[in-house]
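Coordinate-derived values only; no laboratory data. Note that this is a predicted model, so its numbers are computed, not measured. Cβ atoms are built from the backbone, for glycine too; each structure is taken alone.
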Structure P
């Protein structure tokens, strides 16, 4: 998220607050990074409330502007404030949550042993439990799922998740890709899965390849 995008969120936040509290005044339409905070009405009284509302708009990520000292507020420019917010919400590989769903516990165990120290993982053997978790957790950035599972297969899981989170990325693990050409074609065409991984997973020889694939789909890969 670039500085102007962060500013738009801040501006919309302040505008919303100004409609119910005369202590807030809307920010300018155009982003001027050199503008002084105090000239914009951003001070010790308004910033704590802006912080709380901004946190809601950033899906719970803490913008860390509520603890600015009076000296910082008096010397900060708008650009300084925006940079602080941007830095505080910037994701990292450890912060991006990856859900891996596979009804075979051995697969989850081996995957976690290989990547658990590099990636932040949440593992599920039950796709219905995974579905509930993914729907309600804002930090999930990527879902890796087996195709053949009881109660809900990988395609059905993707369908249900995309009803609530249409842009969440999925990787499908499939046991017989050579016989699943129609599945793969339709999935790619409709943007269901970004990649496919063939079973059985070869973590010893292809671990680095899998890791690069996964990290390449995380939000921070495009920053």
Structure Q
């Protein structure tokens, strides 16, 4: 599980990173709200810990942007003890609120509790919906089959998993490393050719013109994303 820590105080940021990693979490950090928002847009994050009073983009405004695209648990950290700030944070969609100074062990326990509830919710949601549709593409997760406009797509196992990963995370940009780790479930050693070959195979099956893709977009210098640009001719 990946936890984002967005905190402008370096000592607190480093303290949380060390303790979360000791408890088995992958941690990404940001020193301001804009940097945190960039991480949310480009990386898979399962829970966010946000300082309220951050430069560039404060925690409240960052939370509003997050809630436009994600339902991940969000825990606020703040030096403010006013109830009005707590109420505002919760109304904007925060899941929890800790006032500085706080107990690191209590924060870790709250992270575990929110991730446990989030995972249980997502699991039940996934079981309730085995059909994913995006544009003219459909995946039946129960049957492990993919279709375009109702026509069966002949995909290999990794191609199916890649397409499923994109359809479960539409409009998000993923690096080759993220795709490899998500689908191959192994460490990435810079083997760009493996990803490129599988992406080419998927495009040959889902795109009317693989050279002018309507679905799988290459984001130069970063990676790929699934973004439907309209009906094909």
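Assorted remarks:
- Structures P, Q, by distance in nm of label points 7 Å out along Cα→Cβ at positions 68 and 148: label with the highest value: P
- When distance in nm of label points 7 Å out along Cα→Cβ at positions 52 and 100 is computed for each of P, Q, the one that comes out at 1.2 is Q.
- Structures P, Q, by mean count of other Cβ atoms within 10 Å over residues 164-171: label with the highest value: Q
- Ranked by Cα Rg over 2.2 N^0.38 Å, structures P, Q are topped by P, which has the highest value.
- When distance in nm of label points 7 Å out along Cα→Cβ at positions 28 and 60 is computed for each of P, Q, the largest belongs to: P
- Value 57, 19, 15, calculated as Cα extents along the principal axes in Å, for residues 44-107 alone, assigned to which of P, Q: P
- Read-out FRET efficiency 1/(1 + (r/R0)^6) of positions 20 and 116 (r between Cβ atoms, R0 = 25 Å, to 0.05), computed value 0.00, structure in P, Q: P
- Which entry (P, Q) yields the derived value 0.30 for FRET efficiency 1/(1 + (r/R0)^6) of positions 84 and 196 (r between Cβ atoms, R0 = 35 Å, to 0.05): P
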